[in-house]
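The structures come next, written out as structure tokens.
Here, each number is a calculation from the coordinates, and none is a lab measurement. What you see is a predicted model, and the numbers here were worked out from it, not measured in a lab. Cβ atoms are built from the backbone, for glycine too; each structure is taken alone.
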Structure I
């Protein structure tokens, strides 16, 4: 195990903890969707509610969609963190924290029932992803040049 860890920069631990932090954000979203399912009586396997399911179908769908949207971008976020963090662990970790915090606000704004509520702070998750993309491009270019 020691040999594998020696290949990574010691700051890579920040990448691990940043991904764990996002895991807590995702857990929070999962709990909120579960609570909404109980509150609005939208049972599995129904993904999105209709007016026939509950009169509050729009707010339930906003909560569900906020979480679903976060899940849709999760794979690229994790790949960018894991790969870009090999060369740029501090930059990627900082961007990952921006992403995680903005995703939290994206979700809470969306789940308010007004989808536009996701924009004020939530829009910065895109900025963080672009930063992570650039860190990965830098890593790829440096690998080719080495």
Structure II
């Protein structure tokens, strides 16, 4: 997770640690996310895909792929595609109607996703992604 944030030049935004991830994803009856890992035969993790359920009032059940990351030394070996396809297969088999994900404008992965049939909604539907961080939420209710 930290390596992905560093790659995206957004490490200053990471404000959780492994304890929070463990609690939110693994130490609960209703995990906030699911994570698939790519690991070598010796157990060394070289990549991961983290996703969670979402919902669209237009199409129903959806999946949001939050993170897809492969360590630089292991890229261009099909690991990223395998992780992406694993999440897509889970969504397909569960009759999920839509899989969403975000890609930074400079990230070449956007071209990869297009080869798989993904559509950039920024161009086709003019959607803009908005966010309210914790500071903003606090201001709303202080």
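Some observations on this one:
- Taking FRET efficiency 1/(1 + (r/R0)^6) of positions 7 and 103 (r between Cβ atoms, R0 = 35 Å, to 0.05) as the measure, the highest value among I, II is held by II.
- Read-out distance in nm of label points 7 Å out along Cα→Cβ at positions 23 and 79, computed value 2.1, structure in I, II: I
- Here FRET efficiency 1/(1 + (r/R0)^6) of positions 47 and 87 (r between Cβ atoms, R0 = 35 Å, to 0.05) was derived from just one of the structures I, II, and that gives 1.00; the source is II.
- Structure responsible for 83, with volume of the Cα convex hull per residue in Å³, for residues 15-94 alone calculated and labels I, II on offer: I
- If Cα Rg over 2.2 N^0.38 Å is computed and equals 1.24, the structure in I, II: I
- Each of structures I, II was scored by relative contact order in percent (Cα under 8 Å, 6 or more apart); the highest score is held by I.
- Read-out helix-only ellipticity at 222 nm (-39500 (n - 2.57) for each DSSP H run of 4 or more, over all residues; to 500), computed value -9000, structure in I, II: II
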